[in-house]
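What follows is a group of structures, each given as structure tokens.
Please treat every number below as a calculation from the coordinates, not as lab data. The structure presented is a predicted model; accordingly, all values stated were derived computationally and were not measured. Cβ atoms are built from the backbone, for glycine too; each structure is taken alone.
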Structure I
Amino acid sequence: MDAFMGSVLGALLAVLASTLLIGALFFLVWKPYVVTRWFRGQGIGGPSYRFLVGSLPEIKRMKAAGSKITLDVGSHDFVPIVQPQYRRWVSDYGKTFLYWFGAVPTICVAEVGLVKQVLAERTGLFPKDYMNDSMEVLLGKGLVLANGEDWKRHREVVHPAFKPDKLKTMSVVMADLVQRMMQQWRSQIQRASNHEAEIELSSEFSELTSDVIAHTAFGTSYKEGKEVFVAQKELQELTFSTWLDIPAPACLRKLKLPTSKSSRRVEELDKKVRSMLMAIIEGRLAARGTSGYGNDLLGLMLQARALEQEGHQMLTTEEIVDECKTFIFAGQDTTSHLLTWTMFLLSRYSEWQHRLREEVLRECGDAVPNPDTVTKLKLVNLAYPPPARNLEPVNVLISIAVQVNMVLLESLRLYSPVVFIRRAVGSDILLRSTRVPKGTMLSIPIALLHRDKDVWGQDADEFNPDRFEHGVSNAAAKHPNALLSFSQGPRACIGQNFAMLEARIGIAMILQRFSFELSPNYVHAPKEAVTLMPRFGLPIILRNLHD
């Protein structure tokens, strides 16, 4: 009997092994062969597929070489450092080509018309999928990564937090926190014998934007929630360190099995962050007053937790934690880098620094932004203001919105904090004239598209804020609305007006009080770690204007 059972078990194991082998051969050999022929038959070329690893070794080699490059401070073309594979392959195969993320077929979409087709789609044909478990841990399944009905439900809850009246209130908090940061700068300058101080601004802005998010979204402070931000920063580094790892099959990704030291560390950090966020949530629940849970983002989400839609909670506690993680990262990190790169550009181009300062001082003087100065500001259209000639001089910050906004938008074009967008193909589709099968990934290289001379003109590599004088829609030479920093379409960043308001207030207040220039110690070497940042920080020499 034992012999019989042993033989049966052996046979079952043999069948299982052969089934797995056949599945692996199909996924790793036959499917790549068929997909390659499918696209080549439609005129879509690309680098050859390599068993299991696809194009990843070639990408790693190019990026390793790029990481050794430093640029002249007058050069804004960091693509050879951050996205060398796209530059090489677009040159070799054209703006639409096939490459392999492991065994996953990926189409690079570097043509603006096709990008708009993908981003404007409203029925869910192109869901979010970053094929990286660490990214899900970093962001949570909030608005950035949610799809379908989950995304619609989350957006319904979160959207009211970014209405004009909310942004008006937030502007006061933003200005107060910028004021505190600048007071520390003034103290450092006053203590210096030469009346100037070298300050590393990227870390300063990181703490500032963390504090803004903590106050405006969660009713706390950066100091109280500092451990959350520190843990999220480590998660960000770990996420990027695994960015080019061979992706596990979807069935294994769902199991979330720790397979390495880094993945175990990611799990530890996730537990830590969730525990701290739960403590904040429980504290707010315990302190609930007659007026509810509060008027900030967390309060809105807790109110939704108490409501039902079709017999289900609008948001569960676990979903609130995920949304908190989303906004801690998306609301802090990207705005921090927008401020950093804008200050770099204004330090590099002193004529623009003087031009903006004259406008700010003429219109605002030394006044700190307050509710009255933003009452008539059209907050909904902050990211895309109307032409300056059509504005009435009834509000101090409207003029600043146009003048500073031109520089901020050009900063976003040249140094977009997010340098690419990835989408999945949810069903067989026709991308213009190309038939793309379900399961293919689409990669949109923002940094490359923002330097496309066919789109932006022959000065695409140059800093020229005047291109945005008449808003985003008329900035590009041939394609309206070609700026992709906040994405476009229904999945465009919900917090873009928040980010632009915070950046506008910060830059205007700095210009009121300081002159500044690049430190000789600055090394121009942008790097990508999920978002784009200066590899060696941004040391700036600051001087008080009024001393």
Structure II
Amino acid sequence: MGATNRPAAGRMTGGEAVVAALAAHGVDTAFGIPGTHNLGIYAHLPSYGIRHALPRHEQGAAFAADGYARVTGRPGVVLTTTGPGALNAATGLAQSYSDSVPVLLVSPGEPLDHPAHGNGMLHEVKDQSAALAAVCAASNRVRSVAEIPVAVAQEFAALRGGRPRPRHLELPLDLVDAAAEVRPAAPVPVPAVRPDPAVVAEAVRVLAAARRPGVVVGGGARAAAAELGELVRLLGAPTATTANGKGVLAEDDPLALGAGLHHPAVREFLADCDAVLAVGTELAPADTWDQPLHPGGPLVRIDVDPVQAVTNAEPDVVVVADAACNIRELEGAVPGAPPPGADRAARWRRRIAAQARDQGERYLPVLEPIAAVLGRDGILAADSAKVCYYGALSNLPRYRPGGFLYPSGLGTLGYGLPAAIGAKLARPDVPVIALHGDGGFLFTAPELASAAQLGLPLPVVVVDNGGYGEIRDEMARRGDPVHAVDLPSADLAALGRALGCRGVRVEPGGLAAALSEALAADRPTVVHVPARD
């Protein structure tokens, strides 16, 4: 929590009330860009001990807050000005919504008495709150300075309870510098959602009867890694993960099958199971690559979101609860003597790994040195790029929740670098690497300047296939004219140097040395790796 040298109650402006409430909820870092309408918020950040990270675009702020939230498990905070500032953040917020990541955007909005049809004021948007509500879980607009502490407490209660998704808090700009008496609101305790004992008993009956159980884990189990590891051992159940569940079960665990539900061998494994437990996952088409999963036995789903629990695959047993809470209940009820699972897992793991290596073979010379320098605790911030979804997803092992940041679902380009900035600020003690293709890298390349200003020893590996390689391939498969996908060769290392970073161009064989040097540097390093398809 940020320290404060100001009173927590009394007369204060709307801007100070927002910052005081954020600090009271443990916010220590905010990502954003100051503008004409939010200066009354920015004025108070230093006094309340909130560190500010300055991106070069508000989309980068939202991606960085997303990365910060995934690594810490706490809400990331974005500050923008009205109109274009808030709307620039929308893509990042939509990605957070898709991946169930808690991010709070705080922005000014039009004045309380703004005309319904507008009057052409600076940064005017027809309905800013409605626009952000369309990509967030909710957008809420306060009506008075006195309301602000309660409004912030409500936002954090929503961010920390149930399914985490981004939210927007709008402060009418005429309240930013208006002063009023303010009463602080304490953070709201958010109890875990506990399961129905009768439903738990039914889930235990199904799982205990299985001789060939299997488990699928999604990002909703990130906070339940220890409990999950114990449960899969009690069940003797080989376990596969989604992209956002990667690392929840360490990928060198004897029961781990790794990440990537799209591999045919994963579908065959699940069809061979006589019961499947799915924890904190949508079983989404974005994870299965539009190939539905068909478990060979009853499906038990655990999810805090009752709507998600019946999406994409109809379960035989639905347990609506927080993952950690429910898993502890299951552990206490599952009988001992599980079926042998390690040998079965090893057989399936060999099949899945062979398919993963075939799919990602061309990227292994890049991924192997990355894995070596990351070690067990490092973090890879991956972009939506071929080297990431064909390569790193299933071929770069991770061992901790939050060790693999990836824009699943929405699949936006440009996520990797700013997410890596957020991750590195959250975990300065571990190595963090951003991994991009050249097309996606250019979406947010100006954030190199932000990382340089922060002095982050951050390798940014760009695997250059000369454009939008995936779309190029799709055009060819369709028999369409292949055009509008090639990018002229650019000196990306020189671009990095121009923005205050180090920059090197290496062949894959030189990557290990380049990464070691980058992690020891006093600034980011662009590592440009040519690898044309």
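Remarks
- Highest-scoring label, criterion being FRET efficiency 1/(1 + (r/R0)^6) of positions 168 and 432 (r between Cβ atoms, R0 = 25 Å, to 0.05), among I, II: II
- Value -16500, calculated as helix-only ellipticity at 222 nm (-39500 (n - 2.57) for each DSSP H run of 4 or more, over all residues; to 500), assigned to which of I, II: I
- For relative contact order in percent (Cα under 8 Å, 6 or more apart) computed as 23, the structure of I, II it came from: I
- Of structures I, II, the largest value of FRET efficiency 1/(1 + (r/R0)^6) of positions 192 and 344 (r between Cβ atoms, R0 = 35 Å, to 0.05) belongs to I.
- The greatest value of distance in nm of label points 7 Å out along Cα→Cβ at positions 288 and 464 among structures I, II is that of I.
- With mean count of other Cβ atoms within 10 Å over residues 72-79 computed over the structures I, II, the top value is the one for II, the highest of the group.
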